[in-house]
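In what follows, structures are represented as structure tokens.
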Structure P
Amino acid sequence: MASLEIRELQKKIRYKFKVQKYLIRALTHPTFSEEERKKKVNPRDCPNQQAYSTLGDAVLKTGLILVLMDKKKETKGDITISKADIENNLELTDVGKRLQLLENGLILHKIKNKKKLEEASGKMCADTVEAIIAAIFMDSKYSMKKTKKSILKIFSQELDGLEKVTQLSVR
């Protein structure tokens, strides 16, 4: 993983990591950590993104609710529907592709079969987006304000799309 790609990713998500290990773990797929552990020569413990993905899912939900409330979504129904439209796995996959996580070699994985990688790429991107959000949250010392700022940047297209739909339905 080249530092140029890491710097570009940090620009795209509008967050510069102070502790790089958070980002590295967020980018480490379970297939990579499993293979590292099983090496016969110099095996190493390499934590993967699974716990971060779980945390990131919860932080993303909270962040999106705060963003939607800022955008004057007032009812539980409005917030729930809008949040669900943004945080579903298809949208998270699109976000991961837009961030070029796989194309730029940012996700550390050991899936060598091209067909299997293609099949796994959507979930891999979605999980990694959630893991990156958790990494931001942890690196920022659990600052929801800083994490929300990154969520606004990462999901800017999806949020802009929501604004357009809202404007059309008001007319």
Structure Q
Amino acid sequence: MAISRSLVAIYDEFAPTPAWVELPQPSDYSGIATTLVDSGRNAEGVVVADVIKSDVAKVELKWNFLTPAQYSQIAKLFEPKYNGGNTQAFFKAVSFFDVIKNGFDGSIASAPSVDTNRCRLFYCGDRKVQFAKMVINDDGTPKGYANVSLNLIDTGRIYGE
């Protein structure tokens, strides 16, 4: 059975023609949900807490192998210098498989602000590639990258709001 869509898609609103970029299917996918809490202890030592925001997501992706072109396309999505210098390019609408929802959070059917299944804004955390063990082309460039990892972190905001 073929997979019909990627587990993660990123809306590239700064492209000449804004469009969804479906990431290659990862070798490993970790979906993390966090509840942000402002807490402390009172004079009796009892925890006093207020939930600030629940269901804040983090998506950790890992690929065993990506071509240099695949990695470059993904990495450039979050870099302002490749998005007309716009510093807001660091934040992207992301459609991802939400492990708590057991379904996709954010639709890729249209621009994210139009759809009823609205997308959250994420930013990209650490990005890591290895190519020490990879075969090198005659011009000295790598043929591909191994053990590529990428973290996407929920800003707590909805795209367009």
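What follows draws every value from the coordinates through simple rules; no lab data is involved. In this text, all values refer to a predicted model and were calculated from it rather than measured experimentally. Cβ atoms are built from the backbone, for glycine too; each structure is taken alone.
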Computing relative contact order in percent (Cα under 8 Å, 6 or more apart) for each of P, Q, the value 23 comes from structure Q
Consider the structures P, Q: one of them gives -2000 for helix-only ellipticity at 222 nm (-39500 (n - 2.57) for each DSSP H run of 4 or more, over all residues; to 500) as calculated from the coordinates. Say which.
Q
One of P, Q was used to calculate P(r) over Cα pairs in 10 Å bins from 0, in percent, yielding 10, 38, 33, 14, 4, 1, 0; that structure is P
Say we calculate distance in nm of label points 7 Å out along Cα→Cβ at positions 23 and 39 for every structure; which of P, Q gives the highest result?
Q
If mean count of other Cβ atoms within 10 Å over residues 79-86 comes out at 12.4 when worked out from the coordinates, which of P, Q was used?
Q
Given that distance in nm of label points 7 Å out along Cα→Cβ at positions 31 and 135, derived from a single structure, equals 1.8, which label among P, Q identifies that structure?
P
Among P, Q, considering only distance in nm of label points 7 Å out along Cα→Cβ at positions 119 and 151, which has the greatest calculated value?
P
